[in-house]
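> Take a look at these structures.
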Structure P
């Protein structure tokens, strides 16, 4: 890149993504620890997971995946990205070290569509560099140089132009306060992969598992008020919807990964099974302390609806996107196999008394008749009352 930069206007325009930094902080982000729930969860669950790994003779737990969550960029003048969303819906922090960039973030003019929960609408979006940015987006552009630091919200549709030869330090994090938007982006990335983003971070699943473990171990003493900004309040609608959304992603984690990815990684497998059991025990603790008059089994119904949405989403992808028939058939077989067994594990049946009929994920009563109203995550109106 240095060679091409020295050639001036005769040089090639290059944009290099993700130089690995191994956790090296090139420019600190003020108060990032107050919003980075992934880092907090990894720290607070370390002793527990190390002990479980030892008991199961898995060996040493893999450390925090710094290589996925922090990186360097080097872009030459006039290089651009295509319009995209960052991998798995992650929020992003950017610190310009040299040079300058014009960073444009687009917001949907319809607030209901801006978080991308409406998945049929999402499939029709443009992510190619030679396609127009659809007219219903409003753009805000900021100029980044070495005097600025920029934090971008999760799952943001954006486009970047490098105005001068630039070196940039950046990173991702997961914030509890807007985790549902990240989870929506996580599902879209899993279903559509590189067609919507410029790089993938499969390690993110491990961070989500750790967050659920942290929420269950440190957030289910409902007789005390937690002051931890990384723990949701299960007794509020917003907090419980965050818990349920993350719980659903964990229950169906295998469907959101290629076949055998979890099985081939003992560390990730241990974290997943621990997170799944933690969610079950968290539900049991919640149901012991609280009730929801409008829906006595909101956790199971939400899980069923999520499974149905995944299959419906897959149906629409096959209709709208050009795919290799053999690969598409293999993907469908994998997803349907996972959906069939995802809610049938022993802890769900024994602890929660969940009973799920075979083929539930084909139940059309769980999807909206109007396609433009279908969502990944069900967000009903309900009230939470403490049991006397």
Structure Q
């Protein structure tokens, strides 16, 4: 009886309640609201920086101080001109100091992209020594700018001076220029104390040259005082910058007592078959490539005409070539980045001269013990530098 009541009760409940309600669209729960994002929007994606921008350099402008002037001051009389026969060899080829120098590594020492990259890497590796690294490097790669600050007693310039757009910047962009080399005093040259760019410049605009009794009227009018001195043709003049033995540093920039030979061509030369020679005879030769002596007036009038008062003299060809063909090609092929003053044809000539020097004036090579065995040829090579 109790089971029967229970079933009836259940049927009664179902009859009273009916079918379960069908959910409507308004009854379906929606997604929970998204919380408001208060963080700043993401930065827009930028293209990667163009590494060429870091290498960009301005073109040089004429610059002058009380101690120095850019090469423009000298080019007016010491460059070749179509109306002048001065500064040409017997074949008529131009041999003026300015025209040959302008595409050399000396002229472009401050523009050298490999040097600038190495300086940046050295400073990044040893930031505690940034000042001394910049000072030591600028002393020989931008020596007029460096010497200007030394004479003024102001802070030594860093590589950033090249981009500063100041008068000192123009001196820096002119590299190893006329008014620096020809103002170096003979004091201490050739001694160890003069190495690492420790040359002496008085900044009195006294220009040393290799010719006795210089005719100085034009130079004096431009504010220079020409003088004869034999040291201009001696190895010590070159060795002051080309003997670079640097202090080894700990990561914090403290010297640790060691040293690093960055370059020492003077010491290498003194231990070679060229020991009795000098730097200038190979890198600033007074003969043509055919070994003919050059005798010509070493200047002209500023208007492009010959100056009949100037005698024929031996003239050193300011080619300054060594073994570097890479950097001249970089400067030639990327003028929009490096803005060198020299035209492409001048860099072509410098590269060709460097290759000729490497081929014919660098070492004596001898083949010894030549033997043919079947199809194989064997021999020993002796190279004497």
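> Computing mean projected area of the Cα convex hull in nm², for residues 141-268 alone gives 10.5 for which of P, Q?
Source structure for this number: P.
> May I pose another question? If Rg/Rh (Cα atoms, Kirkwood Rh), for residues 277-324 alone computes to 1.07, which of P, Q did it come from?
It must be structure Q, since only it matches.
> Supply the structure label, taken from P, Q, corresponding to Rg and Dmax of the Cα atoms in Å with the calculated value 36.3, 151.
Matching structure: Q.
> Here distance in nm of label points 7 Å out along Cα→Cβ at positions 165 and 189 was calculated and came to 3.2; which of the structures P, Q was it taken from?
Checking each candidate, the match is P.
> To test your reading of the models, identify which of P, Q gives -9500 for helix-only ellipticity at 222 nm (-39500 (n - 2.57) for each DSSP H run of 4 or more, over all residues; to 500) when calculated.
Values: P: -12000; Q: -9500.
Label of the source structure: Q.
> A follow-up question, please. One of P, Q was used to compute distance in nm of label points 7 Å out along Cα→Cβ at positions 197 and 349, and the result was 3.5. Which label is that?
Comparing all candidates, it corresponds to P.
Values quoted throughout were computed directly from the atomic coordinates according to the rules given, and no laboratory measurement underlies them. All values derive from a computational prediction rather than experimental measurement. Cβ atoms are built from the backbone, for glycine too; each structure is taken alone.
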